[in-house]
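Below, each structure is written out as structure tokens.
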Structure P
Amino acid sequence: MQGEHGKKRKVLDPGQVKRLDLLSKLATFTCVLMYVSYIPEIMANFSGTPVNPIQPLVAMINATLWTGYGWLKPVKDWPIIIANFPGILFGLITFVTVFVH
């Protein structure tokens, strides 16, 4: 079977498809949790003890790139989009609240 870029694609059995689907959901869930974990840092920023802005800024840029990648693929890659979109929001909020608190 021909896939993207003319490479042959391996046909997966239904068990592999089910395991990959589960892995995709688990990875999406944990990625969202990773970005939601910025909430204590946002709270610290508002409490007057701002965090270092570099990590949330880089995380926001990374999440933006991955979200764009998932969106621009010929078939939208929803697990990548859903997993990384919160990173744009929480990274931006964390970065901005370092300076505005």
Structure Q
Amino acid sequence: MDRNLTHLWEFFHLYRNQLGYGLLAATVNALAHYKRKDSARDSFVDVLFCGAIGWGVDGFLRAHGMAPEGAVMAAAMIGYIGAQGISDLIRSKLGLGGNNGSAQNP
């Protein structure tokens, strides 16, 4: 049992930066949903996805040759925009019919 806790501690120590970025993105997203008075059911999955996206922001910046010091700001932006906003942005950039936030009238 003690050895498993040691592995868990090593995991947290090894990925402490990524965990921090993910936690920051998830916290900012949760606060944005709280401000908009969204239901917990609607915001729960979005908060989890933002945390997962925030986890990889440091690696993404490094892979594209950018300074990893900007990861904190990028994680906060990811949390504020939200997973749905990021998905819509990528779809619109790729020409896949992303939603721009306005309802389409027939």
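Throughout, read-outs are computed from the coordinates displayed, never taken from laboratory work. Because the structure is a prediction, the values reported are computed rather than measured.
So the values come out like this:
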quantity	calculated
Computed 34 for relative contact order in percent (Cα under 8 Å, 6 or more apart) - originating structure among P, Q	P
Given 18, 9, 8 for semi-axes √(5λ) of the Cα gyration tensor in Å, for residues 48-87 alone, calculated: source structure among P, Q	Q
